[in-house]
Structure 1
Amino acid sequence: MIDFLFGNFYDYFLIGMTILAIAVFTGLQFITVAYGMTFNNRWGLSIRSNWGWVLMESPVFLLMAVIYVTAMIQGAPYTVDTFPWVTTAIFVLFQLHYLQRSFVFPSKMRGTSKMPLSIIFMGFFFNAMNAYMQGGWLFYVSPDQYELSWFWSPQFIIGTVIFFTGMVINMHSDIIIRRLRKQKDDNNYYLPTGFLFDKINSANYFGEILEWVGFAILSWSVSGLVFVLWSIANIVPRSKAVYERYTQFFGEDFTKLKRYKIFPYIY
């Protein structure tokens, strides 16, 4: 079974996920996903957004842990020289993001916004597939790529710097947005300012894309590159939808700021 999952099937899976990312990007030019600022009731039954984020994001965190533990058990026993230090470090970086996104971020949300179960299911499905992509590459497809010398390779150093830069941007931008709501049950939307919001409207999304670009570089993996494509496919159209909603909400107070949607000086 392991040979099947991480042999030719895995290669075809990456190709399929790449094609699907392009299709999703194309479709989202015409469809606005209904959560957060763009929520509506046309997407079916909904639950509180904080629970929705946990259900949607936690599968990748949990499944990656299962894949890691399984691979470690299969490779045991270890010595100091044979322990997979590099893949473990890359795994920890990946899990660090999803620990924050799956559990910390939802616990700090303010307001009583809702998220459709249909959106949660689609996110759940993608995250499960992403765990297979990233965990499969690290622990079954290309573990021999990551010798101890990888820690001081240009890819790992540059990628790690970009990854943490993106994480700081993402988390700090989320804090700015969250603090605009003074009360826990405040459902109003406010115009964020300061930090990168002076240049781009979706600074939090920009940070997230930067994280996964860094991850793709530090892991130097095809699976990481496919994940970047998926991040762009989902987040760039989302930034456009949020920009349009800010224009509706705040009118000239917003448009006079002449912000870019997500990429400084580009888009």
Structure 2
Amino acid sequence: MFSGFTPSHRGGTGSPLLCLHGFMDTWRTWELVLPMLEREHDVLALTLPGHAGGPSIDGTISTDAFVDAVERSMDAAGLELAHLVGNSLGGYVALQLAARGRAASVVAFAPAGGWAPGDVSYGDLLRAQRELQTQVKAAAPRATAFVATPQGRRRATQLITTNFEHIPADLLAHQMLGIASCKAAAPLIENALSEGWTLDAERITCPVRIVWGTADKLLPWPQAAARYRKELPQADWVLLDGIGHCPQLDVPVEAAQLILGFTW
């Protein structure tokens, strides 16, 4: 287990805002947008359960148990209701929490779980993620050297962003180590392959904004959004032309504006 991971970050003043990262990432994926968000919000950025620095997951992993664990973290932080911001897996969790009545609003960047019923192509993505972790584990001891060159930084970001020059090398090295150290990766993949993705969308009554990059290589638009487009017709949809899977890293100023413009 690599060191240097923490369970959360909290800062700023204003109405509460909870940030939830994607699969195998950590709270630091929000680092480039936090200064802007904290001018208007009391921001809590969590590391998800089973991820590097996050709380452990006890017992069998299921969607309900995973969301339960995040909800307990909200309770521990004194957040009965909060604006929720999530990316990928974090976006899926944010929508699940909204269905439980814990969201004042949701801004989801490319939330997972949006494949149409019967579309099992997500299995290919999950199996590729399993292989990705294996590869990153092998490279992790050389993470700092790996991201020391523009070519290395491009390779480290090729699946998640189209722009990379502005992303600090130490953040990219941290993300590599986080992927390598994600203990819940394998059981979460197995759970998703066996359980699938469900959402009681009718129970979501808060405002929802869904943001998707048209150059997303992990959850390609529009295929990976098909179910949400049908089940969340009330959502405010924003497409980012030529942007990848993680807008908070790819175009942090625009990502922050999309959050702040919705979390009134």
Structure 3
Amino acid sequence: MAITKQKSAIDTPIDRRETFVSLSKSINDSDAGMEHKLHTLYMIQQKDSKIDEIHMLLGELPDEIRDLEDEIEGLKTRVGKLREEIVEAEKFVSQKKIEADNCRSAISKYQEQQANVKNNREYVSISRELEYQQLELELAAKRINERNAKVSELKAAVTATQEAIARKEADLEEKKKECSSITEETAKEEEVLTRELAELKSSIDARTLAAYEKVRANAHNGLAIVTVKRDACGGCFNKIPPQRQLDIAQNKKIIVCEYCGRILVSPDFEEDRESAVKE
């Protein structure tokens, strides 16, 4: 007896480059199935747009918070480096003070020797040593003054940088409070929308959803599904021919705007949504 081999179902691989144009040529849903799909895609778009609106309430706050945190970190690093320079400068001053004390001791010693010289040659030799030590003492004093001035500048820079840190930390705290307040106010709404969005997306085939996400990501306003408004595409506002509008109103296939690549749906979708909201 012959054994019939059962064919295993092969899923169509998802092509992330796929758009609604290629989908419209390959999907053959029934009229009822296509209308349901279009309604579902429209609802997905509405949920995504609502979530976008919530995120827009935060505006540039998250970016501003990150920038402030980076600035504060940079300023703290600067303070650390300034303090290291101060320590090095103070070590240098301490060393020069020791050298200056040694010069003074040598000068005192040579002055005593000079008072007890026995001949002219010895006097000249001691005088040269005295002159050398006095020059070294003057040079040490000069280096000490220069480095002390540098230390004063560094300490002033540390103070100014710390004040800047304090101001920016105060700004950061305010922005974090503002961000937290907005997030708390919208958290529940976003949670509900995210859950509803996940349910809607689970009812759409992977290829269509991938195409939707691709078009949405490339659209400046995040709209991949738009209604026809005043005989024009609701996304790019280019005019749509009357015959094409009739095809859109029938909800029997995916119809894409030839200018922007968005799916076009009947204005009735928006009216149905508004009626549902009122009820």
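Just so it is clear, none of the values below were taken in a lab; they were calculated from the coordinates. This structure is a prediction, so every number in the text was calculated from the model and none was measured. Cβ atoms are built from the backbone, for glycine too; each structure is taken alone.
Which one of 1, 2, 3 has P(r) over Cα pairs in 10 Å bins from 0, in percent, for residues 38-157 alone, as calculated from the coordinates, equal to 12, 36, 27, 16, 8, 1? Walk me through the numbers on the way to the answer.
Working: 1: 12, 36, 27, 16, 8, 1; 2: 11, 33, 33, 21, 2; 3: 11, 19, 14, 13, 10, 8, 7, 6, 5, 3, 2, 1.
Computed on structure 1.
Using log10 I(q)/I(0) by the Debye sum over Cα atoms at q = 0.07, 0.17 Å⁻¹ as the calculated read-out, with -0.27, -1.45 as its value, let me know the right label among 1, 2, 3. Walk me through the intermediate numbers first.
Numbers: 1: -0.27, -1.45; 2: -0.21, -1.47; 3: -0.56, -1.27.
Source structure: 1.
Supply the structure label, taken from 1, 2, 3, corresponding to helix-only ellipticity at 222 nm (-39500 (n - 2.57) for each DSSP H run of 4 or more, over all residues; to 500) with the calculated value -20500. List each step's numbers first, then the result.
Details: 1: -20500; 2: -11000; 3: -27000.
Attributed to the structure labelled 1.
Using distance in nm of label points 7 Å out along Cα→Cβ at positions 134 and 166, single out the structure from 1, 2, 3 with the greatest value.
Values: 1: 1.0; 2: 3.7; 3: 5.0.
Once distance in nm of label points 7 Å out along Cα→Cβ at positions 134 and 166 is tallied for 1, 2, 3, the winner is 3.
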